[in-house]
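> Structures for review follow.
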Structure P
């Protein structure tokens, strides 16, 4: 979202297993990547950390973050590009916010990328005590 200067994953189903993040379906829904390019004059070393992983006395939150970033470190030559993978696995139906902090060796100013996602839990309301499902043929209209 350009107006808020924040990347929004949007609503994501809660309860997905972060250990399955290598599966294509999980990557497509719960993951994205940020393209980090070294357009400077020298090779660089960068490290990436989530603000939520910092201790509370350094500004980190007390709640567990649903975000995962990979890789944590990278060496980039001039004009080399890295795809920083960012995943979100919310555990509750609420809004989560975090920051990806990019620290570049010998550069005192970190780059901060805002990220957020909304945990979603599907809910169905029915007006009957018993819901009876009948047989149905796929591709056929009921008579």
Structure Q
């Protein structure tokens, strides 16, 4: 198992347990997280704040790995995120009130490791599908 995979799986455990105390062991201090709704977030503090905000918006969030593809210091996790939006959702445009709706979101995470920590983390998912499940866009 590559460092990237071990670290990515540790991040998923953090999300599932809502315990980000080991984030400094998983992510580099200058980690870049790229997420469709938030754009580029740089630094450990921004990375942790993003994860904590999502876990607060979906306190019962569960991340389940569907498939893993590894290539040296890069790992791609195809996953399903499931949870209920019972807390406010922080967005770059402001705070969205909880909808009480459950979501099941297919996503893809790409992690790149360097010097034993995640240096870059890109997240891909269907934003419109996500908002539709929350009742904030037409479609679901």
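Quick note: the coordinates plus some simple rules give every number you see, no bench work behind them. Note that the structure is a prediction, hence the values are computed from the model and not measured. Cβ atoms are built from the backbone, for glycine too; each structure is taken alone.
> As an exercise: helix-only ellipticity at 222 nm (-39500 (n - 2.57) for each DSSP H run of 4 or more, over all residues; to 500), calculated from one structure in P, Q, equals -1000. Which structure is it? Mind dumping the intermediate values first?
Values: P: -1000; Q: -8500.
Derived from P, not from the others.
> Among the shown structures P, Q, from which was the value 2.2 of distance in nm of label points 7 Å out along Cα→Cβ at positions 33 and 129 calculated?
Numbers: P: 5.6; Q: 2.2.
The structure behind it is Q.
> To test your reading of the models, identify which of P, Q gives 59 for percent of Cα pairs over 20 Å apart when calculated.
Details: P: 59; Q: 43.
For percent of Cα pairs over 20 Å apart, the value 59 is produced by structure P.
> Supply the structure label, taken from P, Q, corresponding to distance in nm of label points 7 Å out along Cα→Cβ at positions 9 and 97 with the calculated value 4.3. Working shown, then result.
Details: P: 1.7; Q: 4.3.
It traces back to Q.
> Please state which of the structures P, Q yields 30 when relative contact order in percent (Cα under 8 Å, 6 or more apart) is computed from it.
Numbers: P: 30; Q: 25.
Comparing all candidates, it corresponds to P.
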